[in-house]
1. Supply the structure label, taken from 1, 2, corresponding to relative contact order in percent (Cα under 8 Å, 6 or more apart) with the calculated value 24.
2. Quick check on the output: 19.9 is mean count of other Cβ atoms within 10 Å over residues 238-245, derived from one of 1, 2. Which one produced it?
3. When you work out volume of the Cα convex hull per residue in Å³ for each of the structures 1, 2, which one comes out largest?
4. One of 1, 2 was used to compute mean count of other Cβ atoms within 10 Å over residues 142-149, and the result was 17.0. Which label is that?
5. Where is distance in nm of label points 7 Å out along Cα→Cβ at positions 70 and 318 largest, in which of 1, 2?
Structure 1
Amino acid sequence: MLDFGVIRPKIKVLSIMEASFVTGPAKNLLEFANRSANSPDELPDIELVVAGYRRGAEPESAFLGAARAANLPVEAIAENGRFDRAVPARIAELVRTLDPQIVQTHNVKSHFFLRQSGLWRDRAWVAFHHGFTAEDLKMRLYNATTRWSLPAARHVVTVCQPFVQQLVRRGVRPERISVRHNSVKPFAPLEADSLRAARAEIPAAQGTPLIVTIGRLSSEKGHLDLMEAAAELLRVNDRFHLVLVGEGIERPRIEAARRRLGLQNHVTLVGLRADVRPYYAMADIVAIPSRSEGSPNVLLEAMISSRPIVATRVGGIPEIATHRETALLVDARDPAAMAGELARLLGEEDLRVRLAAQARRLAEESYSPDAYRRGLIGLYLEILAA
């Protein structure tokens with residue numbers, strides 16, 4: 001056991017994140033900050049300052065608002081555009097003022113600015129790599145900047161083993177990379193009115209089994225594959241309704257697929273929802289059809305909600321869930337296999353109950369916020385001692 005004497009040390013951390021909404025990585029960060037301010041054990045307390053970007057007269061992002069609501073110190077970094085050349089100097093000034101022991105960055109833009117600022121030469125810089133999105137050419141060009149930025153970081157934390165190899169190919173030394181899956185905590189109790197209101201949006205008869213998928217509507221999330229799977233499922237079982245929770249650039253293609261496949265009466269897109277608790281509560285099955293993933297919050301949230309899961313074997317999913325023990329896993333881009341496992345779960349109540357219970361137990365034992373907190377603080381100590 002570590003012994004810090006009578007007075008426990010405190011580690012000051014500046015965390016820079018680009019997030020308009022409270023995304024999965026943002027949830028993880030805020031929960032870590034909340035639990036680490038007054039550690040209940042022998043580990044140091046963490047004083048975490050959250051920094052985000054604010055463009056011109058635009059309102060503060062929901063992410064920074066959530067950080068303020070959690071009583072965290074918040075800094076807004078002014079910017080005039082996505083890669084404003086004045087931002088690195090503003091970050092350098094912020095670091096000089098706050099004097100954190102560790103500076104951590106999330107997302108491609110923040111990695112780029114930190115590297116450009118030169119702070120990595122004399123500050124402990126920890127970069128968090130949550131994976132890449134590739135909605136368009138501009139985003140792919142932004143992703144390419146990590147070949148220059150990330151190799152300069154003192155350490156890179158990523159969320160699954162496949163991303164380790166991805167980072168090594170981009171020039172990051174393997175000994176500077178560690179994997180840390182996301183964490184999850186049980187949801188707060190759900191009000192009956194919220195559940196009724198959410199269910200009223202879904203045009204399916206009461207008692208119809210609901211298959212729910214939650215996530216942004218982008219190509220890597222595999223919604224088009226899920227639509228094909230729903231069409232396959234319809235051939236053998238028409239008693240289900242698929243609910244898509246989320247918003248994104250793929251929506252027009254998904255809606256076109258719904259019409260083309262004759263799924264208008266079996267698929268509902270409810271859009272973006274800040275509170276996803278009703279949808280987990282309603283779900284008879286949670287489907288995760290992703291073509292690419294890191295450590296998906298939707299998987300952990302479904303597990304802690306005791307929902308049976310059908311998911312693809314991508315990214316960190318098979319590192320967290322085990323086929324036929326805590327979920328049913330299929331290959332990505334295989335709608336027939338997804339349809340087959342969905343049909344199996346719809347038809348086998350005992351299997352649904354067993355998978356859901358074992359998934360809940362695993363989430364509580366291995367992916368709790370306290371387990372994540374202890375691991376990350378341990379990494380901070382190693383970096384500062386090196």
Structure 2
Amino acid sequence: MIVTPILRRAKDLAPQLIDIRRRIHRHPEPGFEEFETAKLVCKVLDRLGIPYRAGMARTGVMAEAGQGKPIIALRADMDALPITERTGLPFASEVPGVMHACGHDAHTAALLGAAMLLTEMALPGGTVRLLFQPAEETADDEDKSGADRMVEAGAMNGVDAVVGQHNIPDQSPGTILVSPGPIMAATDMFEVVIHGRASHGAYPHRGVDAIVLAAQVVNAIQSIVARRIDPMEAGVVTVGTICGGRKANIIPERVELTGTLRSFDASVRQKLVDGVEDACRLTQWQAGDYELSLRKGHPATVNDPAMTSLVRRTALGLGLHVGEQKPAPVSEDFSLFSSLAPGAYFLVGAALDDDRPMRHAHNALFDLDERYLPIAAAMFAETARQYLLQAASQVAHCT
């Protein structure tokens with residue numbers, strides 16, 4: 001990996017970024033409760049002289065470097081997960097049952113690193129907006145995530161482009177993965193209550209067995225992808241819970257199912273929804289009934305081709321290795337930002353360089369290589385700078 005001047009400066013900042021990351025890691029906070037994390041973010045921004053607005057979406061922070069148009073937004077998530085840490089790290093979580101098991105502590109530190117770099121850069125006209133977002137992993141009592149609430153609070157007002165990134169634990173530091181098009185799935189949730197009629201188990205003909213109905217509904221749901229979706233397209237249907245019955249010799253009158261739908265394409269998304277509805281109707285053909293509740297989740301994350309190209313050029317200009325980002329069926333509320341402005345979401349290598357097994361995200365043993373921090377910071381800052389330079393060049397060419 002060639003070390004360019006910007007990357008070299010980012011590496012000089014590594015001790016500060018590591019300290020920030022470890023302080024956040026030691027004191028993790030769940031979604032919409034990132035009060036101390038936000039205070040730390042504001043403290044660093046104060047030191048840098050970057051103006052900000054705190055308390056967005058309850059605990060979010062929005063800062064701006066530069067002024068005027070265009071505006072490019074850089075986003076990092078701040079929340080932790082309800083997991084008890086088992087890494088044994090000297091800076092392991094001190095909060096019982098809460099852990100930064102997805103690396104959002106590192107994402108926050110990296111965006112603060114980008115802020116440090118931006119204050120040292122000669123930026124052309126325009127604004128770099130820094131979005132420190134709460135609650136990517138969860139939702140509030142109105143089923144809205146941190147991105148929903150940040151958008152409602154004005155985080156994307158006037159934004160012309162938006163960039164986000166995530167660590168990836170199976171790629172070495174210095175590797176950037178990015179591709180155009182859909183790269184993460186839309187996710188919807190469903191809940192079904194199946195109604196039958198209770199009866200003694202010895203007299204099944206006197207009742208309507210909700211468990212038998214549920215079994216048929218589950219089988220029908222699991223055939224949606226196999227028989228309704230083009231084999232060249234992607235869709236996932238998962239029935240995650242089933243609950244019904246109280247005693248071995250009682251035919252139950254009620255069974256509850258819950259599950260998720262995942263898709264990359266809007267038409268496939270609708271076919272999955274329609275398929276679940278049709279599967280539930282089987283209950284009515286056999287003297288039963290159902291109640292179906294569907295909660296629409298975040299749309300698919302779709303990378304804009306021009307923004308993807310910018311990220312790729314930036315990474316190559318920093319001397320980093322660039323690879324293709326394969327679409328993944330996980331969901332990310334960054335899609336709410338990128339649905340409002342051309343966006344790019346990329347992955348930054350963070351694999352540990354030792355003989356320990358890979359520490360996957362959402363795992364009590366999760367950890368990452370902290371060499372990720374200056375690389376992610378440099379990618380954030382330089383992508384923003386290149387975007388503003390490109391915009392200035394286009395204006396000059398037009399005039």
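1. Details: 1: 14; 2: 24.
So the calculation was done on 2.
2. Attributed to the structure labelled 1.
3. Structure 2 gives the largest value of volume of the Cα convex hull per residue in Å³ among 1, 2.
4. On the way: 1: 17.0; 2: 20.4.
That value comes from structure 1.
5. 1
Each value in this text was obtained by applying a stated rule to the coordinates, not by laboratory testing. What you are looking at is a predicted structure, and each value in this text was computed from that prediction instead of being measured. Cβ atoms are built from the backbone, for glycine too; each structure is taken alone.
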